[in-house]
Structure 1
Amino acid sequence: MKAGIIGWPGSGRDAIFSSLTGLSRPPFGSADARQGEALVPDDRLDKLTAMFQPKKHTPARLEFFLPHPVGLPKEALKASLEKVRETEVILLVLRNFAQEGEAAPNPAKEIADLESELIVSDYLVVEKRLERMAEEVKRGKKNDPEELELLEKAKAELESNRPLRLDPIYSRSPKLRGFAFLSAKPLLAVINNADDDDKTVELNGPWPKVVVRGRLEEELAQMEPEDAAEFLSDYQLTEPAAARVIREVYHLMGLISFFTVGEDECRAWTIQAGETALDAAGAIHSDIQKGFIRAEVVSYEDFSAAGGMNEAKKKGSFRLEGKTYVVTDGDIVHFRFNV
């Protein structure tokens with residue numbers, strides 16, 4: 001699962017990417033796209049690890065993608081959009097700090113302009129496909145009626161300047177999946193403030209937003225744990241803002257975590273919300289999915305309240321579930337299987 005990071009030049013995209021992934025900046029002038037991973041913070045996994053003292057502690061991970069297009073600002077943005085078409089979520093970095101030689105920051109205008117770019121980009125894709133389908137009919141080929149109906153509805157939405165994310169059909173329908181519509185993707189506004197400013201701004205729209213101080217967060221991501229803890233204390237912060245961004249992206253993607261625990265490893269596994277125990281088994285290993293018998297399940301809350309594995313079993317908190325059980329965020333699962 002991958003999140004794409006875009007924004008106008010000077011918005012602080014590099015700083016945000018570095019704060020999320022811990023990777024240092026590339027050489028000045030580099031035009032290469034960058035990818036990096038981030039650990040998903042989860043207090044529940046931390047507490048399970050403290051309880052079991054396993055050999056390994058393995059959080060969930062997210063991948064972040066930062067395109068580095070070359071060109072004028074307008075051209076750069078359009079190039080970025082095409083490169084993030086195959087990501088699941090878009091992070092738009094909005095400058096909210098003064099910059100020499102630049103106009104005063106206006107995050108509300110920037111995100112409105114960006115939304116328009118997404119809509120126009122999708123409209124051109126839809127229009128081109130509908131034109132091709134009309135040409136195919138002239139040559140005697142039949143169209144897929146479901147695809148045609150969905151595309152015509154999408155065109156009407158886009159002509160009305162409405163992003164396709166307002167209706168989940170445009171991202172979920174198998175008929176449209178190949179188009180990877182940009183305006184159908186969840187959009188997170190990352191408001192990038194100056195070092196001494198932690199205030200939010202009004203965006204005049206429905207977009208979820210997170211406020212960060214990009215340069216401070218970038219510096220924090222490069223520190224050793226002891227220094228980072230002292231840094232947070234000095235600024236009276238409980239955690240890096242990057243952690244909030246990562247969690248927000250995780251949920252915007254529709255992801256949840258379930259846990260496996262034991263003396264060898266405590267681990268968070270990532271699946272889509274709504275997936276079943278059989279899907280969860282496959283996330284661990286195809287052999288577990290193939291030989292699935294049943295799953296022993298206890299919620300994190302019940303397990304934590306009981307105070308341990310044996311206590312939870314004595315209280316009857318564990319349940320035996322079959323293949324179709326829908327896994328809930330925070331479930332602790334042990335799979336029984338036979339291969």
Structure 2
Amino acid sequence: MKNDKILLNHGSGGKMTHELISSLFVKYFDNEILQNQTDSAILTVDTDLLAFTTDSYVVDPIFFPGGNIGKLAVCGTVNDLAVSGAKPVYLSCGFIIEEGLLLSELETIVKSMAEEAKKANVKIVTGDTKVVDKGKCDKIFVNTSGIGLLEDKRKKISFGNNIKAGDKIIINGTIGDHGTAILCARNSIEYTNSVLSDCAPLNKIIAKVLAKSDKIKFMRDATRGGLATVLCELAEKHNLGIELTEDLIPVQESVRGLCEIFGFDPLYMANEGKVVMIVGKDDAEKVLGILNTDELGKNAVIIGEITGSNKGMVVMNTGIGGKRIIDMLAGEQLPRIC
């Protein structure tokens with residue numbers, strides 16, 4: 001490629017567009033389906049049920065400690081499928097690129113998407129690229145959609161209709177890492193204990209759990225709005241009582257310290273590599289043991305349980321012996337974190 005920046009002609013559909021597609025996207029996303037370069041990817045699936053999801057990513061900045069917008073896009077879509085109990089298999093990606101973006105930056109983003117897709121064992125099979133005038137987009141926006149294969153016995157996980165009192169609540173590690181990493185990158189904060197985004201594909205660790213336990217009642221990835229929002233939505237939708245223990249919720253000291261400085265609450269900070277699981281009480285310790293054997297679940301803990309009281313509410317037993325009602329976040333704590 002002769003240019004070092006994205007030009008409007010890269011989105012014209014002509015020679016420069018084809019050059020960009022062949023020398024960058026096809027180079028890194030290469031697979032037998034994408035090679036056909038048809039208007040629609042022709043897919044073969046051996047299942048009666050599919051999970052389908054889509055998400056758009058506008059994170060600012062596009063590069064942050066522990067990842068970038070491309071890695072985030074692949075992991076986010078893979079995780080949306082995985083927490084539904086599905087096996088992610090195919091992704092699409094759409095790029096809206098601002099004129100003037102460095103091609104080296106675009107290549108880094110595309111390369112990281114290919115790497116994460118390989119880790120998650122999924123294929124990027126179709127996509128689209130649009131280029132807009134300088135000032136009409138903030139560097140680059142990415143949309144990813146995903147298809148996953150879903151077994152009938154796991155269809156109930158998305159709905160959470162079988163949750164009952166006594167079920168345990170598990171999270172696979174520390175909360176607030178991604179939101180705090182974005183906060184530091186956006187404000188050029190130099191911190192002694194640097195915080196990395198937890199951005200990671202969770203489908204393999206979730207598959208390990210599903211292979212050995214049929215007592216997974218519900219799963220959700222705690223992204224925007226954090227852990228608190230996931231649990232508040234669950235309590236409200238199903239009229240459940242949820243009780244948490246503050247001292248059990250894992251938070252890195254660096255995350256806690258930065259949140260205190262800026263007046264944020266880690267419970268509401270975004271995560272991109274955390275799954276919240278509701279597990280039957282008889283299987284909770286087994287599931288915890290499975291999670292703890294994996295790098296992405298080594299800090300997994302049981303943080304609370306479903307109760308028969310305080311229905312529709314999330315109540316936390318605080319570290320000083322009191323009780324605190326956890327409510328839905330009223331506004332945007334930190335915008336453009338994904």
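Here, each number is a calculation from the coordinates, and none is a lab measurement. Because the structure is predicted, anything quoted here is derived from the model rather than measured. Cβ atoms are built from the backbone, for glycine too; each structure is taken alone.
Ranked by distance in nm of label points 7 Å out along Cα→Cβ at positions 163 and 187, structures 1, 2 are led by 2, which has the greatest value. A value of 2.8 was derived for distance in nm of label points 7 Å out along Cα→Cβ at positions 67 and 251; which structure in 1, 2 was it taken from? Value 2.8 for distance in nm of label points 7 Å out along Cα→Cβ at positions 67 and 251 corresponds to 1 out of 1, 2. Which structure, out of 1, 2, was Rg and Dmax of the Cα atoms in Å derived from, given a value of 20.8, 67? For Rg and Dmax of the Cα atoms in Å, the value 20.8, 67 is produced by structure 2.
One of 1, 2 was used to calculate FRET efficiency 1/(1 + (r/R0)^6) of positions 243 and 291 (r between Cβ atoms, R0 = 30 Å, to 0.05), giving 0.90; which? Let's see the in-between values first.
Values: 1: 0.20; 2: 0.90.
Derived from 2, not from the others.
If you line up 1, 2 by mean count of other Cβ atoms within 10 Å over residues 3-10, the top spot, with the largest value, goes to 1. Among the shown structures 1, 2, from which was the value 131 of volume of the Cα convex hull per residue in Å³, for residues 11-106 alone calculated? Derived from the structure labelled 2. Given that helix-only ellipticity at 222 nm (-39500 (n - 2.57) for each DSSP H run of 4 or more, over all residues; to 500), derived from a single structure, equals -12000, which label among 1, 2 identifies that structure? Checking each candidate, the match is 1.
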